[in-house]
Structure 1
Amino acid sequence: MIKNPPLILASSSRYRRELLDRLGIAYEAIASDIDESSLDGETPLQTSQRLAVEKARFVAKSHPGAVVIGSDQVADLGGKKLGKPHTRERAVEQLLAMQGRTVTFYTALAVIAPDGTARERLSATEVRMRPLSRETIEAYVDREKPFDCAGSAKIESLGIALMESVKSDDPTSLIGLPLIALTTLLAQSGLEVLPGLR
């Protein structure tokens with residue numbers, strides 16, 4: 001049996017930890033201390049890709065020999081970035097702007113191998129939101145409190161009721177960590193999830 005290198009998730013997100021737990025492999029979660037602001041002229045897609053790599057590299061610098069996972073998600077509403085709302089007011093504002101429209105959630109993934117090689121993937125999820133009244137949105141926000149969720153709608157719980165349709169290549173992508181792509185990148189980076197998996 002192959003002895004896996006140490007695995008680190010460069011994130012403090014409980015959603016990403018819960019997803020990674022599904023793979024049943026040992027890992028450590030270490031938050032990356034980077035500025036997550038968008039750069040001038042940067043698209044939501046570009047922001048997600050850059051931050052996923054920066055998060056992974058930040059943690060990998062102090063953990064040589066480990067496989068490090070970085071991930072970032074940005075919601076794109078007609079070219080406008082929707083990040084984590086942090087407050088009730090901003091969550092309601094985001095959902096009002098999204099009602100009846102299609103939002104693309106870009107979930108970028110970066111895996112740094114023990115030799116420093118970076119491998120990247122991007123998963124895009126298109127979410128069509130139902131036409132919603134302010135009353136419905138406020139009731140949802142008060143019940144769910146989605147303040148730590150990009151776009152303010154959690155598909156894994158009550159947020160599913162706000163959505164008309166979801167199109168994605170990976171059902172875990174919208175929650176924050178695309179496991180289909182991740183298992184491939186881990187295998188390519190020298191970490192065995194299942195024997196023979198490439």
Structure 2
Amino acid sequence: MPLPLLLASRSPQRRAILTQLGIPFEVCPADVEELTDGDPSTVAVENARRKALALAGDARARTGAVVLGVDTIVVLDGAVFGKPADAADARATLSALAGRSHTVLSGVCVVEPGGEPRTALASTHVHFRALDAATLDWYAGTGEWEGRAGGYAIQGRGAALVDAIEGDYLNVVGLPVPALLDLLPAILQEAR
């Protein structure tokens with residue numbers, strides 16, 4: 001696989017997962033208009049595709065680079081919960097998720113040099129504990145919800161909100177490794 005991998009994202013979680021795997025990459029955020037409404041699976045995949053294509057068409061995507069776009073959303077009863085606007089919005093989102101199960105969807109898109117975009121979708125079910133007002137206030141007060149789909153970070157203090165998960169934990173963190181490896185099976189051979 002040509003290197004480096006260009007990550008069309010600012011997500012520190014995605015950077016941490018790629019680093020954990022030893023995959024060389026460069027961060028090159030792509031600023032695109034993201035979908036917020038529609039079929040949740042389509043929203044996640046289309047947003048990932050938009051990010052990857054924006055970067056692939058940018059001068060930063062030099063010859064030989066592979067571009068990776070990812071978008072993660074939280075879905076409850078068919079409604080998409082993106083990143084909360086403020087602490088009150090985060091608290092409202094967490095209150096809606098409390099004591100219920102929701103789905104975390106991540107769209108993944110890779111564009112190899114001269115190739116067409118290839119996409120995958122990962123899905124993980126997350127079961128939240130019942131959350132009282134004090135717990136909601138505590139978590140909203142941490143600020144950890146900022147920039148997080150669904151308003152929580154399972155790898156941080158948000159772990160206290162979760163009862164169980166079914167599926168890929170790293171998908172909930174922000175980068176579904178099995179989906180990435182399905183799209184780029186040789187990527188681990190380039191790992192350090």
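Source structure of the calculated read-out (distance in nm of label points 7 Å out along Cα→Cβ at positions 120 and 176, 2.2) within 1, 2: 1. Quick check: 12.8 is what I get for mean count of other Cβ atoms within 10 Å over residues 112-119, calculated from one of 1, 2. Which structure matches? It traces back to 2.
Every number here is computed from the coordinates shown, using simple stated rules; none is lab data. Everything quoted here is computed from the prediction, not taken from an experiment. Cβ atoms are built from the backbone, for glycine too; each structure is taken alone.
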